[in-house]
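Each structure below is given as structure tokens.
Just so you know, all these numbers are worked out from the coordinates, no wet-lab data involved. Predicted model only: the values in this text are computed from it and were never measured. Cβ atoms are built from the backbone, for glycine too; each structure is taken alone.
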Structure I
Amino acid sequence: MPTINQLPVATTVTAADLMPLSQDGSTCAVSVGTLLAGSQPAIIVEPPCLLGRVSIGPGGPDVIQIGNGLVLNNATLNATAFDLSVLPASQTLSASDKIVALSGQNPTLLPVNAVRAIFAAGANISIDQNGTISSTSQISAPVYSITNLSQVNGLSQSDVVGVSRGGADHGITYGNFLDGLTIDLAQPAQPAADTDAFWTAQSTNTMLRQSVGALWPWIISKLPSWKRPVIELSANTTLDGTVHNNALLICGQPLSIAGLTANMGSGFSCDLINASTGNISLAANIISSTGSGFLTPLQCARIYCVTYSAGTVIFASIAGGVAASTVPGAAAGLAVTSLTTSSAALTWMAPGTGGAAFSYGIEYRVSGTTAWTVAATGITVTAFLVSGLLPNTSYDFAVIASNNVGAGPVSGTLTASTTSAIATPGQPTALGVTGTTLSSLSFSWIAPASGGPTMTYQVQYRATGQTAWITYVTNLAVANATINGLSAATSYDIQVTASNSTGLGVPSVVATASTTSASVGLVTSVIWNVGPSGTFTHGSGAIGVNAHVTPATAVVQFGFSQSLTMPPTTWTVGANVNSNLWGAYVSTPPVTGSWYGWVEGTDGSSATVYPTPFTVV
């Protein structure tokens, strides 16, 4: 017979499964369901709960929940503080409601209407049983008196003044309060009188009252020391009432005076003094007392602008002058001060006879002809430049003086000849190249053997095959030159043109030459000349460097590295500056820190580090 351990294991159990059972000495079979019928199932209750009987009728124990204010701890039920937060919230409050209050250590219930008993009403105020606060009488006196406030001894712009606007109280700073006091808010005044008063401050900022009558003695005391303003005029001037009225105007050089009545205004006056060696011209709308249109040296005039029944006029009262009664005599001392191929500078003296000369006219003609040409009229000075003449030509010149009566006789005739025209230079010869480098061409030439005299030269060049010339230099005084900044191994055309005061001559025959070729790499030595030093802003601009290279024609490249032993990752090919000096502008590194300059042949030969680092920030 097998033992129980030798029986197979059941993985699940149901109520219909059978089990052996001994009954009255006999072995019987019973189902699991029949065997367990009527047994009490297991009761599992999670704390904090109790088991009890709250329902009526047969059945097992019920689960009882622990309420507010109790705690179950290790099968012991204890009282705790009452948690008010679990109570339902009320949205309204009435006199019959009760609130929980703590009296000592004991909670108590307190009617809401009992709370008002702790409040006391002030004067003219009542609180009824429902808690309504009311005024019990009309307030007839202010709550406070301004005289009871603390006092200050001064005011600042930021102090606040109380104002009422639209029935509501506001504050305004003292500065803005004063700005609001504009003159147009005041009542219109009666005609001024000596008893009228105005505000003033004397020695301090305290405002005092002063009368108009008291002001006059002070003004009168200042009048003896008052001086008219003096204005010196150095250019043609239009009189203006806001600038020149009641002023002394002194002219240190000949000029013109004009006047606009609209700018001057009726009542304008000023004194005009001619302190120059020439005449001061007056505009045609200025009426003078002498009939003259100008002031002679050291002559004065008072100028007025007045409006009357006939209109507005500008009048000049010229001191010591009267209208001429006879025409002037002949101008004297006519002379030529300089001659060119196309002009003659003339000077003369005022007539010594007849009436005063107010202006002059200048005439000229080709010598041997009869017709005169008027060069100018209305000249108020005793000098004039006659222009537009022919070169190497003889001319007759004459001057006629005029005044308010008329024109005087013609001065004596002056004959003078313009200078001969200078021919432009001829063509420079023997233009040839005397030296070449990677970036320059040197050459010389021989001055022109024909044409006018040579004063300077103009040098031009272009890349061979191009049509447009580039001017390298003008006003060169020697017969040789060197053009720098050229490209290596490139053919160029060169021409030279001589010039003088007349203009440019004929260009030389074009000379063609090429700059030398640069060798790539194969650098045998490098000596730094200008290394990178100082402090630079990262990623901004470029840093100029250069070095002497052997051989001189070997192309080199420059770069920056943060290591004395690790070469740069990017390079900038250098350019030949001159002779064996090569240089470049290398972009400033984009990363901050210490950096070193490197130079080497483009094939990596003779890599040389500049030993002093520079800083990038």
Structure II
Amino acid sequence: MFMRKESIIFWSLFSLMFFWGCNSVTSDPNTIDNTPVLEVDRLEPPCWWVGMEQTELQLLVKSDSIIKYSPSINHKGIELVDFHKGESPNYLFLNIKINTSISGRFDVMLTNNEAQFKLSYELKYREQSQQYYKGFDSSDAIYLITPDRFANGDASNDIIDTLKETDLDRSKTYSRHGGDIKGIINHLDYIKAMGFTAIWSSPLLTNDMYRWSYHGYAMTDFYEVDPRFGYLDDYKTLSREARSRGIKLIMDQVANHCGLEHWWMKDLPFQDWVNYQKEFVAGDATIYSSHQRTTNQDLYATEADKKLMSDGWFVDTMPDLNQRNPFMAKYLIQNSIWWIESLGLSGIRQDTYPYPDKHFMADWAKAIMTEYPDFTIVGEEWSYNPNLIAYWQQGNNNQDDYESHLKSTMDFAMQEKIVQGIKEEENWGTGLTKLYTGLANDFIYPSPKDIMLFLDNHDMSRVYTQFDGDLVNTKMALGYMLALPRIPQIYYGTEIIMDDFELPGDHGLIRSDFPGGWEGDEVNAVSGEGLNDRQIEMQNYLKRILNYRKHSKAIHQGLTKHFAPKDKVYVLFRTFEDEVLAVIVNKNKNSYKLDLSRFSEMQLEGKMYQDIQSGETNSWVETLTLEHPGTYWLSFKK
């Protein structure tokens, strides 16, 4: 399949429009100036804003032999504090102080003994106040999407001939399949109807890699939307349309590494722009990370082990960025802020959080939270040790006095306990006890309700596969997870029990196509066409719980009380003012009578409740008959 001629023309025109509209190197049309414009390869960030908390701006300018020129600025309210030449002759870094609240363009003059050139830079007015950038929290339920595999809303951008990978084949699990931003936009009503209030999409920026570019985590341009997903305007439309439906947008970012085909890898600005750069340039084997993440906390870790963990490359196609280089550090911080401001984001999910320099990550998070105090950042710490997870949450009393400024991290520890506990046979130390003791670890965390919990994601087997195709256990786990003091995340397709049975753990299968996202699909998850009874059962189950959860203050901010498991039953209560939610996890396969007197301290005797799933009402007296295994949600109004 080849990209249509008209698509090539459109992409070319759009590129010019974006370049001249946000990253213009022309002079202000209102001034008369015959100074020629310098042609540059890069001017980043492409534009900036007045009225920011941080008034200092670093501009990266890349152009052939640009270090031959000396920059100057003569514009009211704009001060060139200093500039630095790259070790490559093709880079200048300008440090600019913005002392004005007036938007518009200003010129940077570039002069040497032979010639003078200029380039123009745009400062914009901020479209929204700080309060607009409200983050996600425990009142939200997040829908995680792998965009290439979710829905194809625009077939004309499936292949872009100017990019390296042009393989489009839905039958191949590691090829591109054609999903895009417009496909997500087309499904927003479905996502809202299901009860989700936030979307986290895998990265949508350009991945001009030769293979496996669909996943998005090897970025080759930090300021460009991958044209196979759409364009900046599409991304803005997604944010705007999502917000109009009460859905927040979370951006997946990567500060640890870039893709090997990133444009700067052909001409690195400094000799320490990436870690182990000398070895890379010499063509030697790349030095990989040890992946020993505990070196960030280990009191006995050697400097050699710390360096190998943080500086080693994640894989050989992902160069490890050196955040100790001050220009790289500033570049990454500004890039995150640029996307927040451009898209009106509600949050960032930061990939591989323990891998970059941890002190830089604290500076990065602090800079963002200073600019956007109500924002939310969640960091990926893939650890099953709650102590390691707690280390990264802001306010934790770390022995080394490390303060992360990170509001949220990811709860792999509780994920493991939920799956293990529901699958295992009941014994004194197994089964539901693991859920009970796992939740008891919350005393470690400064703010448990701000941690993100999930049962699967784009990097691990789907939850239905983890439960060996047991629908009852899958529903039981999801029902329990959604009641906890956490920010829940559910992977797309979980609502119709998508699986990876054919090859468990294979990333291509984990990220399979969402049925109905492509024209001609025989099964459509949105309309229900072709879904089997088990898929419909799961979809309806989650839809009821998520839509109840959306309005439940007891879940969003309520007190949590749980009673130790007994006779294969575990009961948890969430309470806020006059709302009480009783959550009963029952593993008994036969009818079981639950003695309610054990829960007398909850003061529910004689109170009426509604079963969220069945809609039936009853009173809380003496015993409750549990007819089938599963998770029961019973809602009270005191």
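Distance in nm of label points 7 Å out along Cα→Cβ at positions 71 and 583 computed as 5.2: which structure among I, II?
Going through each structure in turn, the value belongs to II.
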Value -0.80, -0.90, -1.27, calculated as log10 I(q)/I(0) by the Debye sum over Cα atoms at q = 0.05, 0.06, 0.12 Å⁻¹, assigned to which of I, II: I
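Give the label, chosen from I, II, of the structure having the highest value of relative contact order in percent (Cα under 8 Å, 6 or more apart).
II
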Parent structure of the calculated result 1.00, given that FRET efficiency 1/(1 + (r/R0)^6) of positions 87 and 327 (r between Cβ atoms, R0 = 25 Å, to 0.05) is the read-out and I, II the choices: II
Among I, II, structure where helix-only ellipticity at 222 nm (-39500 (n - 2.57) for each DSSP H run of 4 or more, over all residues; to 500) as derived comes to -7000: II
